[in-house]
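Visitor: What follows is a set of structures for review.
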Structure 1
Amino acid sequence: MINKFTVSLLFAGLFFFYACKEKLVDNPVANKAPITKVFLNPDSTVSQQQSTITLHWSGDDPDGFIVGYYLSWDGIHWSFTSSNDSLFSLQIGAVDTIFSFKVSAVDNSGNGQYDAQIVQNNINYGAEPFTDVNGNGKWDSGEPFVDIGLIDPNPASLKLPIKNTSPTVEWNILSTHPDTSFTVMSFGWNASDIDGDKTIQNINIALNDTNNFVSINGSVKMVTIRTKDFSNPNPVMDILIDGDPNNQAANETTGQKIKLPGLRYDANNIFYVQATDISGAKSIWLSSAAQKNSKPGWYVKKPKGKFVVVDDYKKSDNAPSFYASMLDDSLQLKNKYDFYDIFNQKPPFLNSTFLETIKLFDCVIWYGDNDPSLDLASSSVQKYTILGGKIFFSLQFPQSVDLSQIQGFLPIIPDSSDYTTFLPTGSIASDTTQTDYPKLQVTSSLARARSFYLSNIGVTPIYYFPNKELKGFIGFENSEKNVFFIGMPLHKVNGFPGSVKNLLTKVLFQDFNLTP
């Protein structure tokens, strides 16, 4: 049974409960704003940093939880993130710069509806962040959004003294120059900046005099320089980006092509490169004298005439002297042609450098042993002849060869050919056309001789072996009369006196219609 004391205590408790409830309703506890912290990392202190930097932040809300953060670098423009850290690339506009970073935590005390504008702490933070599901650029009913609550009115801040570092530049591993070249050369480098490679604004290049440089885009890592400005005592050179003649360096404002001055004909030359970042900080000038396996400079020859003899011979025999004697005396081209030794004077970035070099000439006489540069021929012949160039080939091929690769520059059928280990001395190649191509007689046995079956169109068969030493044809010419091929070395098929002279005269001056 409940006694009188118990009943009195129960009534007293109910009285105090309702009294307190009425007081709580009349005086609700205000929501408290979150508190924000920012730091580089848990153990670091602020000192001069690099311009690419990771910052961390956190928030604490005494009566709720954190839904995200507003970030600012100027105290005016703010962006929202739900992350607690980020990597920033700070754009340096001076040698050293002090940046001020601010971050404010946001709690979960939103109003439950989407707000097109959030204004707190005398700052307009813009619209509440949302997921634009239909991609129309505005919030639509039903699309998820961040319901912004209270924003810390006292942003955590961090002053960041950023030290600019100068860019660096080094030669690409493929960049090396021969002792001698014509008026074409290629250079490649790697430029980097600890502040971010995108801060590299310009690449400066110069020939022989770093006070006389030109600037190209900072993203460029390889150029081919060339000129045919042979009559000018102070020539300027085209600058081909990545070796592409259709992508020449140009002024980004005017579109005018940039030319490189400073070339010295028939003399030693040195190329220089330097990187400059957006603050104006520069790398050292890197000299081509520092290229691996290169001499302090390279000798640049001015072409003597229309003809170039490409020496693709790996063996050491009398081939160069034979061609020199034939061109000097028999064809009377003395001082009107040049030799281009691509084996002993191999240029860097071979495809682009070689092609731009042979484009200096009207005619290429290309001879090689049975290991010629097939990749080079495949990549350059059509690009050269379409511009009007003519090529006379005297080549042999290895025992195992991809015929489709040869078809890349010669009009052959790629699925069959004939081959012999040795073509005996005395073998005679005859003309099938009856149009004054001289008979050729082998003067010493030829190893690895190969003949071909030819396409039905676009080619004129010329030389074959009537005694069937090889089937098919070992000499032919395309119908455009700008490519002639003989599959034997000329200095070993001159058994009939004057035959090679007559062949060269026939092809160069009649078929190719060239003049000395």
Structure 2
Amino acid sequence: MNIRKFAVSAMAFLLAAMTLASCSSGAGSSTDTTAAPNGGNAVTTAADTEPAGPTLDKWGREIISDDLPADLNFGSKEVKILAREDTKFRWQLDFYAPEITGEMVKDAVYERNARIEERLGVKFVITEGPGSYTNFSQYADMITKAYQSGSHDYDMVGTYSLYGAQYATQGYFYNINDLGKYINLDKVWWNQNFKDELTVDNKLYFVVGDVNLTALSRMLTLFYNKEEVEKRLPNVDLYATVNDGKWTLDYMTELLADSYADLNGDTAKNDGDFFGLVTTKPSEAFDSFAASTHFQMIVRDNEGNFVLNADTESLVNRIDKIAKLYYSDENAVMFDTIDNSLNRFANGQALFTLYTLDKAGEDILRNMTQSYGVLPLPKYDEAQDMYRTIPQDAFNLISIMGDTEDPDMIAAVLELMCAESYKEVVPLYYEEALKYKYMPDEDSGKMIDYLRDGLTFDFATINTLSLQSAGHFVRSTLNDHGIDAASRVSSSMAMRQKIFKKALEQFVAKYEAIGQ
């Protein structure tokens, strides 16, 4: 029996038994009335019990209600959504599932939308458009044409995060902060880090919350070959290292030392050999570690204004560590495609690989003959506050179109999509599907807790196309200069600093000008 399901069932039985015992003994009052000695008046004393705690759901979380009025109903109005199409149905799942199929998470999304339609008196109308990195311009054209023509084709849209963020400054989207009648961004189902990072001039044109399954599924994650690690590193306990807060970039680099082996005997380093780490270049290879070591090119000053990060030493140190990991020996290799790196790992030719968490549910890893585990990305050092990761940049940002005819209705729908996802969809995806269906062991499930707890977003990375690629400075420096990248940081920054600063000023000015 599934360990977690057993625990949940046991807890439910225990709570039911306790409730029954309370009812049968007349519990439910905070006082206890007893007879007074010598026939005197009855004495009422405080019950010798602990105060009741919050009511918990079946996953052990506090039940939190949305603030939408119980009688809110929009009279069967349509909610028109533009979603990015994908043959694997990855990007669409944030918004809808077309039918009940028996697949746990898809069915939960379908049922979520059915509940929303019934409760709010709305009808979802979904349009799909080509939203991959190769054809996002076509998708953006659909948004632009709909807005500029005044056709009101879409009320809500999902955009590819890397490419979609730049359209905020076009004025196409509603400021979510102006829709507080029904949206409460302080609720637990909204990502607070995203809200804080992406708000500019009190304007927020995209949101990320529990409705964004893609933000969870695209979390950059380390996979490791358990059998190869046990054989080659017999005294290493990776899970204990993580739990002790000692999983750092330096330690990972040490583990990779001397891991390369010329398996095919041709005396040349190629994809027929064994490596310590195989990844895809350059985005996953470099962006992931820049995020995990918590470097930000643009930060807020004491007054909350965005400024360039002046801590060049911190940047040099991080780039130096990442460069040593990849370039100092033959133990790490970057392939041009994700299939090449994942196939090498699945074939038992690497200790580690790095890609998005959703690969745990795909056949390429599930069909491995050797067992694998998952780990969070390493910290910069042991003093770092937590393990951090980011979603690979293909995840959805969700926006409300600026010309929607009933913005409060769409805000209510979006709030409820997120609230209902928190209640039913994310627990199924996260607890049941990811942690226990796809993960090979219970300890790997615990590692996912570190991932989700450390899921963060970065202003410069999300908006990098509007900031002269400031958010990709670490990536480009490592990609261009290899092992010498750290020594080139000062000169590269000297060349780029004015460009980044001007781009940032123009970007903020565009935000400030919207609505004036």
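Since every read-out is calculated from the coordinates, none of them should be taken as a lab result. Just so it is clear, the model here is predicted, and its values are computed rather than measured. Cβ atoms are built from the backbone, for glycine too; each structure is taken alone.
Visitor: Figure out for me which of the structures 1, 2 the number -11000 belongs to, where helix-only ellipticity at 222 nm (-39500 (n - 2.57) for each DSSP H run of 4 or more, over all residues; to 500) was derived from the coordinates. Mind showing how you got there, number by number?
Guide: Values: 1: -3500; 2: -11000.
The structure behind it is 2.
Visitor: Identify the structure, out of 1, 2, from whose coordinates FRET efficiency 1/(1 + (r/R0)^6) of positions 66 and 138 (r between Cβ atoms, R0 = 30 Å, to 0.05) was calculated to give 0.65. If you can, show how the numbers build up before the last one.
Guide: Details: 1: 0.65; 2: 0.25.
Matching structure: 1.
Visitor: Follow-up. For which of the structures 1, 2 does the calculation of mean count of other Cβ atoms within 10 Å over residues 210-217 return 15.5? Each step should come with its number before you reach the end.
Guide: On the way: 1: 15.5; 2: 25.6.
Considering all the candidates, the number was obtained from 1.
Visitor: A follow-up question, please. Which one of 1, 2 has relative contact order in percent (Cα under 8 Å, 6 or more apart), as calculated from the coordinates, equal to 21? Spell out each step's value before the answer.
Guide: Details: 1: 9; 2: 21.
Label of the source structure: 2.
Visitor: If we compute mean projected area of the Cα convex hull in nm² for structures 1, 2, which one ends up with the highest value?
Guide: Numbers: 1: 43.9; 2: 31.6.
Largest value of mean projected area of the Cα convex hull in nm²: 1.
Visitor: So, one more: Check the numbers for FRET efficiency 1/(1 + (r/R0)^6) of positions 386 and 482 (r between Cβ atoms, R0 = 25 Å, to 0.05) across 1, 2 and tell me which is largest.
Guide: Numbers: 1: 1.00; 2: 0.25.
Comparing 1, 2 by FRET efficiency 1/(1 + (r/R0)^6) of positions 386 and 482 (r between Cβ atoms, R0 = 25 Å, to 0.05), the maximum is at 1.
Visitor: A value of 25.4 was computed for mean count of other Cβ atoms within 10 Å over residues 154-161; which of 1, 2 is the source structure?
Guide: On the way: 1: 15.4; 2: 25.4.
Among 1, 2, the structure yielding 25.4 for mean count of other Cβ atoms within 10 Å over residues 154-161 is 2.
Visitor: Can you spot which of 1, 2 the value 2.1 was calculated from, given it is distance in nm of label points 7 Å out along Cα→Cβ at positions 178 and 298?
Guide: Details: 1: 0.9; 2: 2.1.
Comparing all candidates, it corresponds to 2.
Visitor: Same structure, new question: Work out which structure the value 8.3 belongs to, where distance in nm of label points 7 Å out along Cα→Cβ at positions 130 and 474 was derived from one of 1, 2. Walk me through the numbers on the way to the answer.
Guide: On the way: 1: 8.3; 2: 3.3.
Considering all the candidates, the number was obtained from 1.
Visitor: Which structure, out of 1, 2, was mean count of other Cβ atoms within 10 Å over residues 218-225 derived from, given a value of 23.8?
Guide: Values: 1: 21.1; 2: 23.8.
Comparing all candidates, it corresponds to 2.
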